[in-house]
Each structure stands twice: as structure tokens, then as C-alpha cells.
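Just so it is clear, none of the values below were taken in a lab; they were calculated from the coordinates. Every value quoted in this text rests on a predicted model; they were computed, and no experiment measured them. Cβ atoms are built from the backbone, for glycine too; each structure is taken alone.
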Structure 1
Amino acid sequence: MLTANVKNAPYLATGDGITDDTFAIQQAIDDVSAHGGGMVTIPAGVYYISATLWLKSNIHIQGSGIDRTILDLKQNNQVIAFDFKEPSLISLMQTEDVCLGDPMNSIANALQAGDFIIYRNQRRFTEAWDQGRAIRPYYTAGEIFSVQVATPTMVAFSDRASLSLPTTTTNGVTAFTPYRNIAVIGLTIQRNGEEVSGAKIASNVSIRVRYCDGFYANQVKSVRTNYTGFHIAYSMNVTMEYIESIGYSAKDGYLYGVLIADATKYVRISNIHSKHNRHGISGGNSGNGIPMHVMVDGMIITDTTRNPNGSETHSLDCHASTLNFTLKNALLDNGMSISGMGHVVNNITSLKGDFLLYEGGLGHCFENITFQRCRGFFSNEIIKNINFFNVKLNLYNYTRNNFAEGSSHLCFNQIQMINQRFLESVNNKDADTTVPTYRNGYVGLRLQDHCTLKNSYIEGFPQGVFVDGSCCFVENVRIVNCSWKSTHTINESALYLSGRASRSHFTHVLISFTKPAMVTGSPLLLVYQNVGEAKRIDLSHIIHPLEHWVPFSEGVYSDTQCNELFVIHSWLYTTAPPSWHASGMYVTNNFIASLN
């Protein structure tokens, strides 16, 4: 293995920041590659680079450290500093379905072990939750594999298939021999920065990792990019540690710290600082394969930039076309949007911004999430099978607070949702200014079908918990200062059940209101639209303590439709009628529904 110092003969790079050192560094890379690989050393200095430096297999670029070895592109803002040339691409024909979990596939080929093969597909990756329509037309399935064994009629994968890719919707198969074992360590890549537009933006990148099997970056800093500091595509086994990405201009709406894009697998990023980008970490594809199995551990994302139209963005961004991302241990300045399938998000603190699952998805787990000032908690598309554990949202001037219609199987455990501005209110009029007037923003938490809420705290909404789906389970929940008489709704209540709440169970719900100057609605409200709704509802230990009633509060109310209720060990102290009204089949045992 050869070692070449770019300042030594025959390369003689100057590192003075004035002389163009592009040719000297590229010649060193080419010479080391011709000897089978090795290390290219770039000592401390400022190296003016005017063209892309092309990396190859078995090349290790070693600088003297961040801000000591500097590659300066100056005005060359449409130049990628480090890149890989496109290898020879081989087109194959898919003749057998790839099914989830398959270790191999029958396909005519002349590949070798270690080659990469990408199965592209027209099947909508989002079909499990998109209600039969494309969220975006290019959110299509596709997966990259490393070939472990190949015969003329079959390839065995190095890992089992994570997706089903039918032949009926195939969009082609492409194979290539990847670049292997590349490292870039200890340097800064900078440019002057400018507001560029159109196609020029695509080359405003510091390092583009593509067609690689085994890329490693450590202590690398990217400064003043418009598209992305680091772009990963068509690659596997990529590791980045202690990296920094500073953006410049979001005129065209790009500006990513790290972009994890088409047909990537097994990406590991740790200890990243992103600054002045629209998204510090972003995952998503453009129709050529799903990015999957990604872990990002240790993020500080600051100075997140707005969209070109002035609208807010978010520090973390997973599009719907992503699979199995783990994002943990982060300090964010402006929230996150997590869509797709199978993500784990853990130990995240955001100073402000939205908590979004905007494009929907399924199978996520959110744990230990804190928003100091949350602007919204919602999805625009259906979400399913999502776990929220130990999530604290201090809602402040929030604009939206609901999940898309049809969302189901959500589990909320140890959730705190507090309308912070309400805490400053002294009367009903003040309180109404703290909640949105549209999109049911006056609801603290709405539960649709098969949702669980337990060990949680909700405060400061005209409707505290709205149960609008069947088979819900609510246990050990405190609902505080909810149900004030509002101009936004006629159904003010701490716990509000619609006729859809059949086969639901409620136990140990403590309801209280601590602002005596305010007029409140009902602690418990059951509203049915049709005869026969709300079958088999159990309410146990639903308590509104005597010391927590206010002088002006409505009674417990149930519509005069047929229903099946079982109420046991519940105390709901109120003043105004009706204290209890119900019909149909119901049982009450040790139930007090009025102060009188």
C-alpha cells in the first residue's frame, strides 16, 4: 500500500490558498490507486480546488484536522469536492418476485460476489397507509443488495430482502461493481457560497458518496453548500463520525446537512452538527430505491433555515419513502417530521417547532421526546401502529393538533400535553385566544380506533381527550383545566366520547379545574348521533373531586340514544343540570353525578 504526501514531489501542492492544487491532489489519488490503494496525506494548509476530486477504491484521504487542512473551492460553487464516477451499469431483467425475507432471487446474470444489484419497482412504497393514492409519484419501492453468491441463473443476497418487489410492477434491475474501502478524515471543505438556482444546485455538494461499499468519514466539515454537505446514494455500509455541515442559501428549497437518498442501506452517522440548513438530516428517495437501515446517534442541529417562501421547516426530516431509521440523542432547534415505516426516535429535545408525522406511516416508536415550545403535533396522512412513550409537549402558539382521519392503533404512554399559553389565562375569553380556531385545534388529544392513552397528563384545552374511535383504552390519566366554555366548540368537556367509542374502557381518570373565575362545560360528555351507537363502554373510577369543581360547571351528560354503559366507582361533582341523563341499557354502581 502506497502513501503519498501531496506537498512532496512529484505533486508539489502548495496549500497557499492561491495556487490551484486540484491537479496535484488528483495525481496523488490516481498514483496511490494504481498501486492498489493506500493513503493520500494532505498536510495543514489551504488548498484551492477548482474541479472535482475523483475518489477510487482503497483510497484513504488524511488531513491534519478540521480547519487545519482546508480544501477551498472559492467561487466554484457548482463543483462537488469529492465524488465517484459512475461505474459501468448492467441492466438485468427480473423474472421472479422478490418477497419479503427472501435470501436469493432467480435472475439471468454474469455478476460476481460483492457486486451490487438494485431492484426498482413501481409499487407504491406507501400503499399500507396512503388510501390508494400516491403521496408523491416517486415514492416507489426498490432495494439495493450486495451479491454474496452468483450463478448464471441466480443471485444470493448478503442479507434478506426488506421489501416485496413483484415482477408485475418491476421498473428494471441494475447491477454494478461498487467502489470499496474509502476514507476521508480530518479536513474542511469550503466555498464562497452564492445564491444559485435550477440545475446548478445539484453540484453544490462537499462529498457525494455514491456506488460505494464501505465509505468512512471522520472529522470532516462542510461550509457554505446550497444543496447538501454530504449526499449518500446507491451505497451500503457508510459511516460518518464527528462531521459538521453548514449551509448557505435555501433559494431553491434544498439545503440539507446530510441527505440520505436513493438505494442506500446500512448508514451509520454519529456526532453531527448541522447549522443553517433546512434539514440537518434528511432521508428520502426519487424513485430509484428506498433508503433503509440507517442510524444517526448524536445530533446538534441549529439555525434551521426557513423555506424559500418563508414557511417553517424542521431540523429532522424523514420522507414517507424511508424504512427503519434510528434517530437518537439529539438537540434540535426547530422540530422534526418523521414519516415512512419502522423508525425509532429516542432522546430528542427540541427548543421549538412542530412534531410532525406529516406524510404518515406505520410502525414507529417515539421515546423520551421533549418540545420546549411545540408549534404543532399532527399528521397530514394516516398513521398506524405508533408508540409514543415519555413525550412532553409544551404547546405554545400552536397551529394544528390532530392526526389524519383513519389513523389507528396509536399508543400514548406517559404523555404530557400542556397548552402553555392557557396557564396565563384568567377568563374564558383569554383562554380562547390560546387555541387554534380550525382543524379541531381545540382538542388536546383525539383518539381514533384502537388507541391507548395511559399514565398521562393533558392540560389547557376546551376538549381535553376526545375519544372518537372504537376499542380505545384510557387508564391513569389526569385531565386538568379542560372544558372551559369556548366559542370554538359546543362540546366543551374534559373527557368527550362520541358514538364511535364502542367497546372502549376508561379507568382512573382524574378530572380537575383550578381556575374558579372561568365557566366550564362538562367533565364527562357522551354525544351519540345515531341509535345504537356507543356499545359496551366501561367507565371506572372517573373522578372529578369536590375540591376541584368550579362554581359554574355543567353536569355529566349523555345523549338520549340507546347505549350500553357500565359506570362504577365514579364521582363527578358539578353544579348545573343535567347532572346525568341517559337511556337504553346502562348500569351505574356507586356513581355520583351531581353536587346536590
Structure 2
Amino acid sequence: MKIKIFTIIILFAICKFVVAQDKVQDNQLALLYYSKGEFAKAAEIYESLFSQSHSQIHFDYVIDCFKKLSQYSKAEIITKQQISLYPKNYYYQLVLYTLYDEQNKTKESQDLLSKQIKKALRTKFDCVEFADACIQTKQLDIVQQFLDQAVKKYPDYVPLYKKQIALYSTLLQYEKLSNAIINLLEDNPLELEFVKQQLQGLLIDQSQSKLQEILLERIYAKIDENPGNIEYNELLLWLYIQEKAFKKAFVIARSLDIRLQSFGEQVQNVGQIAFSNDEYAVATECFTFVVQQGADKPYYMAAVKMMLETAYASLFTGTIPEKQAIESIEKEYIQVLHDIGEHHNTTDVIRNLAHIQGMYLNKSTEAIQRLTNALQIPGISYVERGLCSMELADMYLFSNDIWSANLLYAKIALDYKNNDIGHKARFKQAQIAYYNSQFEYAQALLDILKASTTKLIANDAFELSQLISENSIMDTSTKALEYFSKADLYLFQNNSTNAFIYLDSITIVFPGHSLEDDVLMRKALASQKTKDTTSMIEYLLQITQRFSYDVYADNAHFMLAEYYDFTAKDSEKAQLHYKTIVTEYPSSYYSIPARKRYREIHKL
């Protein structure tokens, strides 16, 4: 008896499996016919599948097939059957409306539509469902008119405003979108984040400046009507930040901070964003305002630090500034530390001061002592300890105490082995091995780093690994690479004189060596750093002319383009180099920014 029952169960399961397989095959066959335009064959199978499932997907396919075959009567019959099964589903009602409309059955279509709109307007929930059904059936004119009615009837129901905003965003109807946003925020200030999310995607596209213009006009009009509305001001601030109009954003943020008595919170945020966009003048203005709120205010310390960081960043923009300017910023750092003290909350300031003194003012002994003291400060954070240790190791390397540097990098790599600080320390160990001409050991360290670190460090590891492999494994003599690694060490130590001696030696002793384009790029970068513009251009042009096929060619063109664009203000030459990148190096990392800037110049 048990065997018989078991057999029946097995047979039943097999039958179900076979039926399921048949349905899968029927679906695939129907889709094949549909994609090939054989709608009669597809309709026959889909109609059979629909009669079993009554699913919307089978319904949509069979209706579409009948429409393409102009068999509207069959489509109507099936739609009415579906409506009888799902009388509350507006989707099927609107499909029937569409069928009437496409056959020019004006009375039937309008009667049906009027009836459904009247029904939907009975409750706010039905309004949302009807609007969704309109969008699904692509009745966009109807849904716009309907939502206007629905919002008037249910002015406090937020989902209806959201439907309007989402719809107008999709249709790029900026006038209506702006009005819907204003209407939503007027009584629903908490929906500001929703509005930002809807606008974010649109404002990324620079071609949508018309939207920004209309929105700003509407917002300013509303602010004039109701100056006390915070949300309009916050949206205005957000729009200016999206536009990267940081000066205007600062003005709005300042007024918000004063009104809200938020001690500079809004301005501090604008300053941070301006700083990250290299807008140092506005950032400084922002942080100065926050500092002026007083040392007892919550954002004072952060603003003081950012003022220093901004001053540092604006001074060291790829070139070594005049000594007088460096000494001036050193004094600012020392004064700040005198005012706010050296403690666990200011170790980042101490670290940056040490960097300036050691790397640019020939005060490596003082810098090393300053960092050593910082590491003894009670309460120093785990991350800041690692960063200070890295700076100290860099300082040892800079002052040519390679042994101490290597020992400290090894300790950091061990103590921070599972984060970026440790990975960077391991990379520095590989660099020291490279500087010491221990190429095999350096390669072994780099192989590990390429596979297990963050993208930035992995890329650096890959570049150094490639340099070593191309000029040691493939070259029987490593002498040229030894010269090159010594030059790299001197460049790190800001000793371009000794670096150029080694770089020139490669050109003289090993003419035509594969490192020749690398030599030119190192010279170009060193010349850029020391503001020797004439030499920089000469080296970069040599790369573009003699090594147009090699790895640095696109980089050289981009450096030249940026020089002519932003420093020499020669838009004609800048355009030439941007265009070369776009047309001759389309897969280059620089192709996207080059194309963007080329178009911007071309419009001027």
C-alpha cells in the first residue's frame, strides 16, 4: 500500500514537472514568434496561456498581438473578461479605454473614462492607483489632468504631489515640475529630501540649466512672499551647491545660520564642499565666518583646521611656492597651535606643520621631533597615530635616513595591516626596495599589493611593478633602472638637481633605452613643480612628438592642454590638445574630461 501511494506521488510530481516544462516552452515559443513579427502564431499561444493564468504579462502580450493584427473585437472580449475578474483594477479599464480610442469609438471611450475618473476621485487612495494605471498604459495627458483634479480635492495628501513631481521629472516639464515642488513644500517641509532626490538626476545633466533657472525664479518669488520659510532657503542653498555657485551658496548659508542660530553649521558645510571642489577663496570666506562666531562655538575647531588646510592647499597646487609664502603659512600653523594647544584634537594640525617644515623649509630635524612628540600625546586616535607615524617615516626618507624609514614603515604595515594606512606603508616599503635597486624584492611586495589593496594604492603598485618588469626582467642590464630609481628618490626629496644628473645619465649612457619617455615625463613633472614652464613644455612636446604611441602621450597632451587653458589662457592651443586626446586616445582616462572641456571652450 505504501509503495502504491509513493508511486502515485512520484507520478503526480512528474506530471506537474512536465506541465511546467511545457508552459516554459510555450512561453519561449510565443516570445520567439512575437519577436519575429509572427503575431498570429504568437497570439494563439499567448491566448492559451492567458486562459490558464489570467496574468497581466500574458494579457499584455495577447492584447498587443490582437492590436497588431487589427483584431480589436477579440482584444475587447478578453479585456472585458479580465475586468469581470478584477473589477477594481484601473489598469484593465484603461486598456479598454485605449482600445475604444484607437478605434475612434469616441462615445464609448469618453463614457468609460468619465466613469473611471469619477470613481477614482471618491478616495485619495484610488487617485494614486488610477494615476499609476494611467502611467502604465501611457495615458500621460489624462494622468496630468487627473492629478490636477486630485490635488485640488485632496490638497493635504502628499503622495499625489509626489506623483506629479515624479511625472513632470520624467516628462521634463520644468514649469509644472517647479510649481509642483513649490506646492508640496509649502505645507510639507519634511518632503525636502524627496524633492532633492527627484532633482538630483536632472541637475547632473548640464543641459538642464533651464530647470535651474525656472526653479530659482519660483523659489525667490516664494521667499519674497514668505521670508520665514526655511525650506525654500534650504532648497535654494542646495541648488546653488549643485550649480557649484559657492559664493551664492555662502550668502544663503550665512543667512540661514544667523536665522537658525546654528553657530555656522550651514556655512561650514558649504566651506567643506567648496574646498573639495578646489574653490579655496570661497572656502576661506566660509571658514573665517565660522571662526568669527567664537572659540566657544561647536564648529570653531573644525573651521580653524580647515582654514589652515585651505591655505595649505591653495599654496601648494602642484608647484613649490616661494619660501616667503611657505614661511608665512608656517607662522599661521604655529599661531593656531599656540591659540588652541597641542592635544589629541590637534594632532592633524601638528602633522601638517611638520610636513611643511620638513619637506619645504629644510627643518627636517625639527619636524621629526615635532612628530615624535605628537605620537606621545595622550588620547591620540588610532587613525591619527598611523598618519603621524607615516609622516614621520616619510620625513626619515626625505632626510635620507632610509634605514629608520624602512623600519617604521614595516611597523606601520604590521600594526595597520588591514586598512589603507598599512597598505600604503607596505607600498612605501616596496618603493624603498626600488630606490635601493632591490627590484626582485620590490616586485614581490608589489604583487601582493596589486591584488589586495584599495584601487588607488593598487594602481600605484601596478605602475611601479610595470616599470620594474619592463626594465629589469626584459632588460638584461638593470643599470639604467638603477639610475632611474635613484632619480626618483631625489625627486621625492625635492632635490631636482641630483635627480636630473641621473636622468641625463640614462639618456647619455643608454641612448634609445625604453626608459626614455619615462625620463622625459619625470623631467616635465619636476619642471612643473619648480615652475620652470619653458622646460616643462619642451619635455611634454617631446613626449607627444617622439612617443605618441606610448603610455605617457595622452598624459602629456592633457598637461599641455591644462597649462594652455588655465595658466597661459591660450584657448586655441588648449583646444588642440584636448581634441587630440578625444580623437587619438579615445580609451584614455583623460578622454572624458578632455571632451567636456573641449566643448566648453568651443561654446565660448
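Tabulated data
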read-out	value
Of the structures 1, 2, the one that 0.25 was derived from, the read-out being FRET efficiency 1/(1 + (r/R0)^6) of positions 264 and 504 (r between Cβ atoms, R0 = 35 Å, to 0.05)	1
Winner on FRET efficiency 1/(1 + (r/R0)^6) of positions 200 and 400 (r between Cβ atoms, R0 = 30 Å, to 0.05) once structures 1, 2 are ranked, highest first	1
Answer label among 1, 2 for the case where helix-only ellipticity at 222 nm (-39500 (n - 2.57) for each DSSP H run of 4 or more, over all residues; to 500), calculated from the coordinates, equals -25000	2
Given 3.6 for mean projected area of the Cα convex hull in nm², for residues 248-311 alone, calculated: source structure among 1, 2	2
Computed 62, 37, 27 for semi-axes √(5λ) of the Cα gyration tensor in Å - originating structure among 1, 2	2
